[in-house]
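As structure tokens, here come the structures.
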Structure P
């Protein structure tokens, strides 16, 4: 069901699904919205000094606590945190390195989380928090493999950095000669890289989003984000924690920017993009289009609710 956010000028690429009543949206113009009534109404809870920022990711642990990421070069990359439902915000990180551009954030639990920047000095850069986003530190780069020429992460849906369990995290890339997925089993200290069959070789192509239902089983979606460009092999699956990836036998028909497993399901997941939403019921091997609306990001909550959001202030909840 499409929900009226009252913000038709905003593109929402950040989404946190708390439950069927509560969700957070983060988007252009420094906009943050929150609903606590299932999308019937949305409250504008944007940080007061963020009007010029591009929010692309949000993580929330309830109706009151959220962390949002603004992306961009240099000081445009920032992190804000609220403990009172957005009534007040604290800026907990501002990037001062002109070479860094932060793309996504992800949390393991209420306290431990990471944010990722495009490569700096030839390696992806990671921020780490151990206090719920109140403070951040740059992790050592020694455990990160060298980036490929032109390789980057995509700040398209908040899905380029995802976690499963207390220590595992995966990073999706594109833009280089190969689209890769990097994996860490120690909260970002050391990483391994694996190639995927999703086409890359161009700054507009690669893996845009990941979704893992446990430490072993994951999905990768992406393609070429330029309108009208073909996106063959736009999805891949793994059953070994991202060490190897195989192409979907019947992938989505076009570029997809976000993906999410339906809660408590071993086989069913959603993928969204500007030209539609696709459903898999066989763990990512085959996909079929179930909606043609434009969405950039999708997320599901433990109570079986799912939300999506995108351009022109679009937000929706899944009717089941």
Structure Q
């Protein structure tokens, strides 16, 4: 008898229970392709998930579990739920997160990360959180990325957003544009290239992916007329990466390199700041981009959108990014 392939177990964190997280999770898990490729289970709030089922008019049934290993024992048509909270009505108002909902979202993330680290699950996929609510609860992190880096004890982490066509990582993330030049140095650019190369290799299965590295200034600084970051920082970092065996090219003008990346000339792009990289990516992948934290000892993917409070409770929020996040987590676990 041939061996039956073991499907990876994927932990899905609910994110902010007052946002669209419960709804997009329900919608994604209704897709039969998910159950066909992995064993998913939700870490979240029981009341919020029950409300999500009603909003989406779903026929799926919630089955509470107490450990990841129980998820595969449930019958088809089930949503395995590890319920870490059952918030009361006052903490589950759509679009009005509280300290209690922020603390719950924090605990979902910590639990999923622990499962990834101890090998109980192959990967985690996360729904959007409210940073404000987490701050109210005393958890002062800019977002998922920084929290997970601390939980994993990692300093070499990089944020990447990826779709079927473009994969873009960022040297600086959520920073004021006026602060970006001072935050870019050779070490930071080189680290981003190195971590991106390893991450794209895992995403694509290609041992030596080709990376394009963007310039910071227009026209690559125009020989120093518009700035010297290309000459003094970015080019030396690329040269160091090349000496280490990484196939990286640049610095390249951002106003042209994305055209060629779209044509498939590059497996990934390293951008210097948030909007430089994410505007072109979202032009192509507004609904189906995935946020990936590279450089961690675990696999973490996420939706590429926020809590969408204006849509919470309507059932209209698209599940495409959540579905893509789960799918990409499965692919990375396989690679």
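All of the numbers you see were taken from the coordinates with simple rules; none came from a lab. Predicted model only: the values in this text are computed from it and were never measured.
So the values come out like this:
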read-out	value
Answer label among P, Q for the case where helix-only ellipticity at 222 nm (-39500 (n - 2.57) for each DSSP H run of 4 or more, over all residues; to 500), calculated from the coordinates, equals -11500	Q
At a computed 45, 44, 35 (Cα extents along the principal axes in Å), which of P, Q	P
For 23 (relative contact order in percent (Cα under 8 Å, 6 or more apart), calculated) the corresponding structure among P, Q	Q
